Each structure stands twice: as C-alpha cells, then as structure tokens.
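Below are structures written as structure tokens.
Laboratory data are not the source of any read-out in this text; all were calculated from the coordinates shown. What you see is a predicted model, and the numbers here were worked out from it, not measured in a lab. Cβ atoms are built from the backbone, for glycine too; each structure is taken alone.
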Structure 1
Amino acid sequence: MENMLLKSTTRHVRIFTADVVDNELQFDHNKLTIDLDPDNEFLWNNESLDKVNDKFSSLVSERNGKNLDDYELRKIGSEIEGLIKQLLQTGLLSYNPECRVMNYSMGLPKTKELL
C-alpha cells in the first residue's frame, strides 16, 4: 500500500499522490497533484485559479505530517469543490459555453433574467 498511487476524484477535482513528469503521473508519496476541471466546464481566470491553488496549498499544509489516505484526499477534494461553487456564485468563475455538455452541475448561473 505504501507504493500505491492514491487518488480522489470529484466532479471537478482530481487529486493524486504523484508528480507530473513528461505529462505522465509518477507515484510520489510526498507530493499531491491536482487536476482541476478536467472537462473544461468553467472559464478560469488568473484570480480564480490563484484562489483554488492557494486553498489547495493551505489544505495540504494543514495535513503536513499526517497520513494522506483516501479519506484525507476526499476531504481536500470536497473543500475545493465547495470553493469552486463559491467562486461561481460570486461571479469570479463562469460556465464555459463551449463545454461539451452544459449540465450546470453547480446550479444555474445567476443572471438578472433568472433572479
């Protein structure tokens, strides 16, 4: 189990105990890698990406020295999902109209027409 790649997958966040080397995941029990919005459901700007990356770094730092098991990875992923929803609700993030499937997984957009 010690040398096994762990991952946590939510709708918009994938977390791996790995490093990316030559576009391939390589197991590294000392490193967590995040794959954010793999389906390109959202339009990301630098501010929203920075907020997610800062939150991810903070959550990882809080767990420094703890065993990073499946449960802890899922908790990190769930907190990042919550932040994504908050960014969407405050307008710092928006749905990508060019997305393969528009399913509004985080709720309908808040527009004047819908309020």
Structure 2
Amino acid sequence: MATKSNYLVKINPLVNTQDLPNLPEQLQEEFSVYQLVLAKNPYQPRGVPSHDLDGRLNGYRTLDINWDGIAYRLVYRIYESPTPKRVFIISFEEHDPAYDKAKERTGRAR
C-alpha cells in the first residue's frame, strides 16, 4: 500500500540546471530521497539534520548534509496554505554557496 505525502515538493528550476550538475554524483542520485523526506515532514526530516534559518533567510529552513567531509545545504521554504501544503526547494550546494544562491533567488541578497 502506498503512503501519501503530506507536502507537495516543488523545485526552483535553477536547482536542476545550476546546482545539481555541480554536486557529486552520489548527492545527485540522493536528491530524490531528500525530496521524499521533505514531503513526509519538512519540520523534522527523518534521518537528516535540519534547522531554521535567520537573518536574510528568516522563514526558510535547511537540510544539513555532510558528505565526504564537505558540508552541503539544501535550502527550502514551507508553505502551509493555501492547500496543498508545499515545500519549495530554493538551492542545493556547498554550505556558503547554498545560502548565497538562496538569498539571490529569493531577492534577499544585498
């Protein structure tokens, strides 16, 4: 029996064209797993550390992904309304570039 996702996951098109091609192949392959985790519960994604962001990215969250000694961040925002509930993935990159891209893509850069 299939389980229903609680959240619809949407992706900024630039994640697919700019971010994913720069990631190691294994992280590219695991991207779909991160989407499923966020679809279930973006506030407490099972097995992946996450936290709220502040400053210019207040209102956004990030998955803390460490791979091969490098810190990666998947930045996203949760929308509870209108229905359906959604998660919008903004960026997926190494730590600082992920935040820089998220600020730029949301109009929150300097």
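If distance in nm of label points 7 Å out along Cα→Cβ at positions 6 and 46 is calculated from each of 1, 2, which structure is the one that comes out at 3.5?
Only structure 1 yields this read-out.
Out of 1, 2, which one gives 0.40 for FRET efficiency 1/(1 + (r/R0)^6) of positions 70 and 94 (r between Cβ atoms, R0 = 30 Å, to 0.05) as computed from the coordinates?
Working: 1: 0.40; 2: 1.00.
Computing FRET efficiency 1/(1 + (r/R0)^6) of positions 70 and 94 (r between Cβ atoms, R0 = 30 Å, to 0.05) on every structure in 1, 2 gives 0.40 only for 1.
Which structure, out of 1, 2, was Cα extents along the principal axes in Å derived from, given a value of 40, 31, 24? This value belongs to structure 2. Kindly point out which one of 1, 2 the value -11000 was derived from, the read-out being helix-only ellipticity at 222 nm (-39500 (n - 2.57) for each DSSP H run of 4 or more, over all residues; to 500). Structure of origin is 1. If mean count of other Cβ atoms within 10 Å over residues 62-69 comes out at 10.4 when worked out from the coordinates, which of 1, 2 was used? Answer by label: 1. Each of 1, 2 could give mean projected area of the Cα convex hull in nm², for residues 38-101 alone, but the derived value 4.5 comes from 2.
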